[in-house]
Structure 1
Amino acid sequence: MAIEILDVGAEQADYLHDESRREGHADQIAFPRTTEEVCEALRMAAENGWPVTVQGGRTGITGGCVPEGGLILNLSRMAAFGQIAGDRLTVQPGATLAEIRNATEGSGRFFPSDLTETSATIGGMVANNASGARSFKYGAVRNWVHALEVVLPHGEPVRLERGVHRACGNVFNLGSVSGNLCAHLRKCAQVKNAAGYFMEPDMDLVDLFIGAEGTLGVVTEIEIMLLPKPGQMNGLTAFFDAEERALEFVRFLRGAGRLPRPVAIEFFDSRALALLRKMRAEHPAFGDLPALAPEFDTALYFEFDCEVPDAVAEEIDRRAIDCWLSEGEKEIGILKNFRHAIPESVNLIIGERKRAIPGLTKLGTDMAVPDDRLEAVMRMYHEGLAQAGLEYVIFGHIGNNHVHVNILPRSLAEHDRGQALYLDWAKQVVAWNGSVSAEHGIGKNKTAFLALMYGAEGVAGMRAIKRLFDPAGRLNPGNLFGNGN
């Protein structure tokens, strides 16, 4: 059956934005269900000169799936599963993280990636090399992708498998596309990184498409790797009377020598806890949140996939003023609602302010630094925000020195100050050999940061790869490189 191409009208308005609140426009939209239909849609687009924007669950926050004209290729109906075969599972890109968890339930295995937003699709996770809280132990989604089926921009399907399809030095050949990888990309191996293309000599070509944000091809099938499910999971939320003591405890957890490594270490600053108290008191939707004592200044959430080590329990007693323990996935899920409530609260506040000031948006950082810069980056954030007089909360993946600073501007002038501050921070993070995007990607909203991180030569090398696969620049235009890519 030929793929159906629909004109975009009022009933498709939801497909013109993502969670970044960026608004776009498009002329046509298609909902393929098979690789063959994706091939057909891309061939039609090539014949007609249409730009193509690829979408999944639209949970991204950098504008990556917001269209700028042409055809929307929405993969949400490509959500079929294969059978679990040993430690592998093949899925289509529209399958959500929640559906993958359901599909593996009872198998004795699990998929390690642990995003906060479980409605995210696996295709979007691959496109952005997503990670989440458990990346402290398990790393980003790149680590758990064994093979991909990809349709190149002109409609040619190719299959890539780890250990099979590799570059030879910097030379690669993939289907009808061949060329040279950029040999001089800046590396930041010590930090999480989801900014730009992954390129290195002799690389698995699977990795070229992971984190490429849909600019080199459309992923239509993913073979993911599963791990044996732990016999137990324990989650702990420890509260401290000062941020300095929480950071000391992070150091302890990361450097505890022979002790088991935590699966995750998450951070909540004093303003994040104050926001949760306020939302619990004022909004019925947050009434199920646990009460937070006024003396709780800072919190850490951390998980072990084993018994909590005695040495950790002893340090909690010595350093923390209280600690909550959750055992098993169900209790841990309830505790994680505590974490999810913070960005939900921020979005609610910004939504209310946006009604009075339409141009207002939140500003959220996604940067990571090496281990030895943790205290320095936290100090930089707090001092800069205090000097600028901005409202904010800080939370996130502190085990990887990757926290999210959410700035909540109350005026367009504050929004401008926040943007300028963010850019200054990014320059310093790059100087510290960090990443400007640790998990959310660049999309259309942070293209200036890609140039800041890699410089003109690095961006030129990525653009050269983009032109090899997509000479007309029609696939996901605006992503990574801005207009004219």
Structure 2
Amino acid sequence: MKLRAALFLAGLLWPGMVAAVEPPALASCPPGLPATTQCWRGQDANGAFLLLARPENWHGGLVTHVYGGPRMSAPAADSTDEDLLRYSEYLAEGWAWVSTSRRRAGFGIRSGGEDSLAARRIAGEVLGPIRFSLLHGQSWGGAVAAKAIETLNEPGPEGTRPWQAALLTSAVLAGPTRAYDMRVDLRAAYQAICGTHPRPEEPQYVVTLGLARGQRMTREELMSRYLACTGADLAPEARTPAQRRALADLSAASRVPEAAIPAHLVWATTVFADIGWRLMEGRSAFGNRDVQYAGTSDDVGLNARIPRIVADSGAVERLASDGDPTGIVAIPVLTLHGIGDMTVFVEHQSAYRETLERAGNGHLLVQVFTDEIEHSKLSGPIYAAAAAALRGWAETRRRPGAAELQGRCEASPITTLGPCRIVPDYRPQPWEARVNPRGGAPAEAVAARHEPPLRSPQR
């Protein structure tokens, strides 16, 4: 702890920095990394577990990784081992790594950012001087990272920011007050069409609260209800007419592709319950009061019986404060997203671009898209290429384009990771065209704005 004391006395700790319980100690790396990799493990003062890794060819760059989710299992010492293995190409390209389990399971964008900042500070103490610091947010971790660079990235006493650039991949960037609109619609439509979540004999609750207070439900139990209603585990010809109609209507009403409904239904249960009961004390931050659903087998009937939820204004404000991006950034930001991503729709990127442009910071954003449906990991050495492009942008102030990133990706020595599948000229449709509009648009207008369900992009 002498290093900690010396830093406090020298006034070198940044605002909001969290000390380590004990400085991370050398420890075993996740199995599968090169034998020459050094790893450290420890905990910060809030109890979050830390994992640091430094390759033999370290060039002084550091990646602070923010994983997605939010994960609902309790933090553990190995919570981020899988993330380091998934993105081990950073180590292959000479980057050091730090990740945090976060202090607790569940939702909390600002607290996740604070834990990431603590990890970044502690990494600097363990590794020594950092020449370039990159924040990488994946999926929901992209929402954490986007908020962190707005609120936790002020220069320290020496004029250096915690992070000089940010990479947001497959990221939730529309802001939590609207990012889950399709899941709100899925839960409401499910109750109108299937009526089993909750069942009539079970405690009733506003479906945007996920579950009744104190209730738990396994994925298996939820899927048994879903499959009984839709027959989605059966061949189409083996489903009853009612099941075929239910599955098609759920997809049309929610705008969620049929194949992605199970995952979104789980998140609209577990994550909504975490937000509704732990963060909002039983108030719903989500609503569908004015939504007009279209494209089903009976739009008039569905709109007449679907549960209507009015969002609590205080809960909405709290959720917005926790995670809605403002676009007030001061560092280069690069986003990567698969065009056919069914977990986080690519239109999140349109919402984020509009946010930065409204704030006058569109020049600090580059968006790159790939011809993929994958969410958790895009193909090819694109992550290391993006990190290198961001470093060059921050250091030379020359803004890269998709073509440059494609060139960097194809020139990488780690091409065994797969092809670089960048689509240079792609631009996603607006957010409002991808989800059911809020505000009471007529059903015919909603139907006219709907695009066909997502399909796998052309290979």
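Can you tell which of 1, 2 yields 3.0 when distance in nm of label points 7 Å out along Cα→Cβ at positions 126 and 150 is derived from it?
2
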(Q) Ranked on relative contact order in percent (Cα under 8 Å, 6 or more apart), which label among 1, 2 comes first with the largest value? (A) 1
Q) Comparing distance in nm of label points 7 Å out along Cα→Cβ at positions 206 and 398 across structures 1, 2, which is largest? A) 2
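Using distance in nm of label points 7 Å out along Cα→Cβ at positions 222 and 278, single out the structure from 1, 2 with the greatest value. Before the final figure, lay out each step's value.
On the way: 1: 3.5; 2: 1.4.
Ranking 1, 2 on distance in nm of label points 7 Å out along Cα→Cβ at positions 222 and 278, first place is 1.
Here, each number is a calculation from the coordinates, and none is a lab measurement. No experiment lies behind these values; they were computed from the predicted model shown. Cβ atoms are built from the backbone, for glycine too; each structure is taken alone.
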